[in-house]
Structures are given as structure tokens and as C-alpha cells.
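These are the structures in question, set out in turn.
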Structure P
Amino acid sequence: MASAGVQRFSIASHTGDFPPEQMIFGRSPVMQVLRQKIDKVAAASVPVLIQGDSGTGKGVLARYLHSRSAVSAGPFAKVNCAAIPGTLLESELFGYEKGAFTGAYATKQGRVELASGGTLFLDGIDEIDLGLQAKLLQLLQDAQFCRIGGREDITVQIRVICATNRALDREISVGRFRQDLYYRINVVNIELPPLRARAEDIPELTAYFQERHQRRHNTAAREISSALLRLLEKHPWPGNIRELENLIERYVILGSEDAVSAELLQWDRTHIVPELPSRGPIHLKKVTRQAVQELEGKIILSVLEANRWNRKRTASELKISYRALLYKIRQAGLPPKRSARRTAVPAD
């Protein structure tokens, strides 16, 4: 039985690790606005630049754009530019002719050629050096390229999608990225928000990842409690969706909510970053009080979990009165008693 407001999705009908559409966009307002923009540009054969923090799902979105494009029947060729040394990246992208250099015993097609009739996805476009950027610019301008050691230009019809977690305008200003290439790849710009800006999507993402990894590891874990779900929704997620998936996979394997809660609380104790107003004056006392209340609530939850929700024992360990604990539980928005779904134990 799913938690209130959480809809579970079957992944049996989805191939590989590609998530269903409702998991890509969720239901948060910021993603719904983004979805409208994507639906308008998906079918257009123009270059797209996807920007966003690491772990926000840029690669997943690139595959979605390909699946909705006019070249969806063609190949989807991904190149992780950051993972390939600069000396090898050119041959990986454009291929080479036999005898072009020592060890080139046969002609090799590059990813650009293999992507003809489909989509070329360049992840980490900012990692390409300036010399190779010039060759990529020619590809985008003329739809032509030349293999290393080749004498003839090869014409290809491809859609190019690029992704980066850096601000390219800053890279341009320090001379690490060509401005003319930036204008070529940035015909449509899509900015993916961090997970903390779309907390409404965390319950559905959590349920999806739990089901996915239960199938992968052939095991089953208890449904995540509402108390832990609140912790997940409040966590700032510096690693974004990738961090959430990794945490849920650990939960599926370990089967312990206490271990997951302790991990989140430990992070929060060492990385207290209160939410500040986007504009206007910052009232230090108010912000500090809110940060203390949030941390206090998380500590109380952790001690309650450690004591199997025995409130008298929890109050004793926290060195506060039983009445004060009940007040602080209400103030933090925690449930007054342990969830009935879990094994019943004396609460007091």
C-alpha cells in the first residue's frame, strides 16, 4: 500500500533504465513549465543546450528529446567528453583513416558518423579543447566533417544536443570556450532545476527508485515511512536526483530506515544551510531560529527512531521533560506516534 499522495509506477513496460515520462517531469510547477517548452522544441531539428547541476538528469532529458524528435528512429550516440582524454576525443568523435597515425591499422568511424540520421549527445561540452571546438563548429555550420587523416569531407544529417554543468558565458570570458560555438549550440537553452527546487516530486521519485532497485536486486524493502519521507523532502540534495537514487538503492539493499535517517541527519548536522530569502533584508535572528528549529526536529526524529519511538526514553536521553518533548514533536511537524505500518512497540 502506497503512502498518501504517492503513486507507484510499474517499470515493467519500460526498456532498459529509461524512466517513464511522468518520472522525468513529475508534478512540480517548475518542471511543468519546463515540460511545455520541451514539448515545443522536441520535434524541431535544432541544436539544444541543456544546463544544470550534476545529477539533475541532463542525459535522461537528452534521450527524451531524441525519442520525441523527427530522427527518433535513428541512432542516439552519447559522448562523455569529460571521460575521454583530449588526445583521444577527436578520433572518438570524427574517426580516422587507415594509416593516419601509428596504430591506425584500419579505418574507424567516429561517433559523429555513427549518429548520422539520429542524435549526437555531447555531455560535458565544456571539456572539449579549443582546437577541437573549431572542428565541431564546422560540423554544426556545414553538416560536414573530415576523419583524421582523411582528404574528403563527409556529410551527415544529425541533431546535436549538448550538456554542461558549468556557466559557459564564464568559460567564454576566460578564453576556454569559443563564443561562436556557444551561439551555434545554444539555439534552444534548457535549464534543469536542482532537486531541492522541485521537492514536490520527491515522493514519486522515491517510489519509482524503490520499485526499480527492488526489481534489479530481486529483493523487497518496507515502504518508506512518512517520517523518513519528510526528511527526504527537506534534504538539500547537493547530488540531486543521482544522490536520491543512490540513497534509495542503499535502503533497498540494507532495509533499514534508521541507517538512511542517520545518514541524512549526519549530513545536515555538518552542512547547515538555512533557506534565505531571494530578495529583501535578511533577519538574522529569524533565520537562525528557523535553522535551529529544523535541526532540533531532525535530532528529535533521529533519537525517536533509535529508541523505537519510545517518547519517555527519548525525553530522558535528550535531557528534556516529557511535556517539552511532546511540544517539540508538534512544533517540528512529526507524527505523535510511530507509524502503525511498522511493528507495534510500546510508545511510552
Structure Q
Amino acid sequence: MPDQPLESPVIPAHGTDQLPEVTIDSYNVELRDQEGFIGDRASKKALRAIIDEWRERLREISDADPLGNTPSEKISKKQLDRLLADGPPEAAGLMHSAVEEFAQELAAVARRFLKLKAWQDTEVIVIGGGLRESRIGELAMGRAEMLLKADKLDVDLVPIHNHPDDAGLIGCAHLMPAWLLAGHDTILAVDIGGTNIRAGLVELGIAKHADLSAASVRASEIWRHCDDKPKRDEAVERLGRMLKGLVSRAKKDGLTLAPFLGIGCPGVIRSDGSIERGGQNLPGNWESSRFNLPQSLRELIPTIGEHETVVLMHNDAVVQGLSEVPFMRKSKRWGVFTIGTGLGNARFTRRNGDKHNKKK
């Protein structure tokens, strides 16, 4: 019998719901009611608004504000954490009241998601984004979890394992099948947001743990593009320079860079790499049918080492959630909320065939 031609290994499509280790049941859900997007009630902006409301109530009664005259948006997360832990009783009491109210909102948002068919039987909701970095955020998560369990909703709310900035890069390693990473110790990754663009070298740590649980960000560069207000093409060119600099850094450090670039980007991602919707906060029109970011970056970086560059893009909340794959061995279904300017979201089901995630 003549030899049969070998089939080319399958590379996932951009924005796919079938990845090597998980099925993506849902992402970028935009729930609405008469007041607008439900997810906005569990955003960083919502928390600041709650703090402002409590300050205004107290000023109306006593003309005194426990937080002084500084506007809430000018008070850092660290300062708010200190007020919560060690501030004067009135200031600490205000912060506890704000945390409780925000936790109520977070629990209400979670309830709405858990009613969706795609979110049924969710065992864990991982909280990423900027809120995860503060003690206020951790307390709000814990309180929201207690409220859900009191309603007989058996779901855990847990902070994302890696720093949110790192998780948005590390998750890119789970976009691709293991064969593409074999023989390499590092990948290029990009996390695009409405405020910043971050590019980094993700060290896979496969020699320590094959499931990528030891993956870490070796080096990264951040550009706060909202300050520069660039045109779309200028933003892509700047990102290209950032990536080329990281390729040079990997070579200098003696790293074996895989011919792969993973991208997390806001919005709904079509299979061809274009953005269907959700890119309104990015510099320029990223939803144009004539714009394709993966293609543009592949033209800027056509090869890595001796191989053609493979570029794969998915939603940014999906990518953050993928960073949790190694830590969800005991959970079949989990979701992620990335709490920032808005509420990014995704729900995952672990695939039975995943050798790394089988229960031990």
C-alpha cells in the first residue's frame, strides 16, 4: 500500500472556542438591563463611584469627609487599603461600607452570569484585572462569595494566581498545541488594552512543570498609548518595534524563542483575526474590515529564528483565564471576570483529553 501523505498539524483559528486544553463556552458577554451594561456595576469605576456616594452622604450630614478633600480618583489603591486597615475609625468605616456595597454588586453580577446556559455548573470564578491587586478587592471577593453561597450557589471566587499584568501574557502559552512549543523555552506575548499595550517574553518553565504552571514573564515592555493618542498604524508600528526589541533580548539572553506570537485583545475576535466588536477603546478603528492585527504583525515579524512566525489572537479576558489552566485540575468548569474599565468575562470547560489537567 503506498504511503499516505502526512496531514499538517492543526493550528487553532483566531478566536476559536476549541483550544488544546479547554473549550471556551462563552466570552465577552454583554448583559444589559434598563440601566445599561450589568458588568459595569462590578468595574473599578463602579467602586470609585460607591466610595464617592458614601463621602457625599457623610458631607450632607456633618460637613465632614473622613477621606479629606482629595478626589477619590486621586487616591491610590494602596492608600485606600491603608485607610481600610489602619485609618481612623470613620475612614475605615467608610471603606468597609464601600466594600460591602461593591461586594453586593459583584455578587449580583455573578448571579446573572450563573443563570446563563453557557455558565451553568460553574465551580470557580477567577477574579483578574486591577481589582485583584488590592486588599479591598480581596475582601470584596470573599464577601461576594459568602453572599452567593448563602443563596445556595456553590461557586468559589478566587484571585487569579499570577499578577493580572503577567496573566494577560502567560495565558498566551495555552493558545497553542504543545508540539509548537516543543524544544523552546520562551514565547512572545502581547496584551492589548484600552489604556496600555504590554509586550513580553514568557518563559515557559517546561523543564520544571510540563503543564506550564511554572511559566513566568521574563521581560516586558509597557506603552501607555492613551497618553500619546496615536493613529492605528502608528500603534501597530510601535508594537512591532517593542516585539523586535524583545526578540533581540531573547537572543542576547540565550533563550530559545518559539516561532509563535500570542495576542490578547479586547472584543469578539473573528476566525480570520479581525475584530467584530469591542475594540472601541483602542487607538483608531480596529473593527474595520480592512484591518487585521495578526496579519500586520506577521508582516513586521515574518520569521522567528529559522521558522515562519505563527500569530494567534484571542479575547483578552480569555487569555487571562487561560493562565489558570494548570491550577484548575480539580475543576471541570470555571469562569473568569477581569475587573477593570469594564468587566471582561469568559467561561471554560476542561477537555477530558487534556493530559496535563487530569485529576491525580
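If FRET efficiency 1/(1 + (r/R0)^6) of positions 37 and 245 (r between Cβ atoms, R0 = 41 Å, to 0.05) is computed to be 0.65, which of P, Q is the source? Checking each candidate, the match is Q. Tell me which structure, out of P, Q, gives -10500 once helix-only ellipticity at 222 nm (-39500 (n - 2.57) for each DSSP H run of 4 or more, over all residues; to 500) is calculated. Working through the options, I get structure Q. In this comparison of P, Q, the computed figure 14.5, 42 for Rg and Dmax of the Cα atoms in Å, for residues 61-188 alone is attributed to P.
If you work out relative contact order in percent (Cα under 8 Å, 6 or more apart) for P, Q, which one comes out largest?
The maximum falls on structure Q.
Rule-based calculations on the coordinates, nothing more; no lab input. Small disclaimer: the values here were computed from a predicted structure and weren't measured. Cβ atoms are built from the backbone, for glycine too; each structure is taken alone.
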